[in-house]
Structure 1
Amino acid sequence: MKSLYRSALNTLPRPLLIRLSYVFRIFASFMYRGNSVECPVCGHKFSKFLSYGSEVAFRQNVLCPHCLSLERHRLLWLYLQQRTNLFSEKVKLLHIAPEQCFQGRFKATKNIEYVTGDLESPLAEHHFDLHDVPFEADSFDAVICNHVLEHVEDDRRCMRELYRVLRPGGWAIMQVPVDYDRAETYEDETIITPEDREKHFWQKDHVRLFGRDYPDRLADAGFKVKSDDFVKSLGEETTERFRLQRREVVYFLTK
């Protein structure tokens, strides 16, 4: 069963996985009932979370059976609540590659004017290439674009596009997988097979592996970058119960 689960995660197209997940989580929530871990996004408690990830980056006890949040989503949810105005002021939000665990909650929040976009996700209302965002400059108060820039052909151009559509005084969060042991972002156009990309970039559809220079790339696009070790403010007990990544830095961007 475990091998079948891992095979499905790594072989099925993402749009199909999204559709299948609505059925899967009905059974998973029942099977993992308990009180050892808790998801701050949906508020449900379980005996443990599900495993998730590619063969290279497979992790135990990280995927919420109910809302399908991962470590990064739970950390971001807490950050959005505690460090941003997303839930307290009127905000026009552009959400690129909308995550299931966030989409319904953002949409139901009355102060948020919610706009979603992606190349092919069935969760997005607008479908477009991130290299050419079809919105006017200075259109949004906030932009959320997580775990997308490791997939695109030209990450710097996509960063500039998101900077362009952000209003002066607005903010953005654009998290990516970061190898904190690597000083510079690793790119190699000759690495093209899914197997080699997974080996070098941690996932078969990644085209680069960001290093500690990621905030410099964001700054080059025009953003003012605040590197926030937010997870360290939460305490060990909270970090373990919510199963958060202890090394993840939140990059809070402003224009």
Structure 2
Amino acid sequence: MAMAAGLERIFEIAPCFRAEKSHTKKHATEFTSFDVEFSYIDSFQDVMNLEAEMITYGLSKVKEKFGDKIKELFDVDIVVPTLPFPQMKLRDIYSELKERYGFEVPECEKTDLTTEAERLCERLAKDKFNHEFLLVTDFPPEKRAFYHMRKNGILQGYDLIWKGIEITSGAQREHRIEELKKNVNEKGLTNDVKYYLEFFKYGVPPHGGFAIGVDRLTMLLLNLPSIKEAQFLFRGPDRLDP
């Protein structure tokens, strides 16, 4: 909405709510999200570059200001990553996981990263690139949002994996209203997102963005065993009261 109004670089830090039935160490039904959207990009590569630069800068400042205290309290050394972040196509990741570690999944599961494949990406990133982060690209559109741009059937977006856990799904957004309508109809959302399409009637510039769950980021930064340890009041599928 803000993009359509002419604001070109936007961010917010706000509560996010998801009706997820995920009983895992990394999921919560209520969490704090840091969201970024910006205009006039050339491709989703611009989005990946911005996020990599932002995370590198942020971790350098955390290390500079709190590195000693984090080491004292959590026995964690803050690693400031190098730029650029390594990136691999989804299909290449599955090929490498099979070749290096003998890990295989059925073909039907290769439209996304399975939980175990995600975990193994930590090892792959270190072994192949000597890096803690890995950008995963070239997802098929089946399991992605309708507003992600596609090119020749390939999603123009990515997942960012840190320490074997996805911390971001980012993308170039679809700004062309006719393409948006096609995606909406394909997903069966024609009557659900009419309000969303209204913003694109008069033209929206090429743009993209990403979101990071601050609680999950904190969990990984401090090597905590669960997201419950990173939140003051945890909200999950089975916990509504403090």
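For FRET efficiency 1/(1 + (r/R0)^6) of positions 207 and 223 (r between Cβ atoms, R0 = 25 Å, to 0.05), which of 1, 2 scores largest?
Comparing 1, 2, the top value of FRET efficiency 1/(1 + (r/R0)^6) of positions 207 and 223 (r between Cβ atoms, R0 = 25 Å, to 0.05) belongs to 1.
1, 2: which one has relative contact order in percent (Cα under 8 Å, 6 or more apart), as calculated, at 26?
Corresponding structure: 2.
Determine which structure produced the value 17.9 for mean count of other Cβ atoms within 10 Å over residues 31-38, calculated from the coordinates; the candidates are 1, 2.
2
Of the structures labelled 1, 2, which one yields 4.0 when distance in nm of label points 7 Å out along Cα→Cβ at positions 63 and 111 is computed from its coordinates?
2
Laboratory data are not the source of any read-out in this text; all were calculated from the coordinates shown. Computed from a prediction, not measured in an experiment: that's the story for all the values here. Cβ atoms are built from the backbone, for glycine too; each structure is taken alone.
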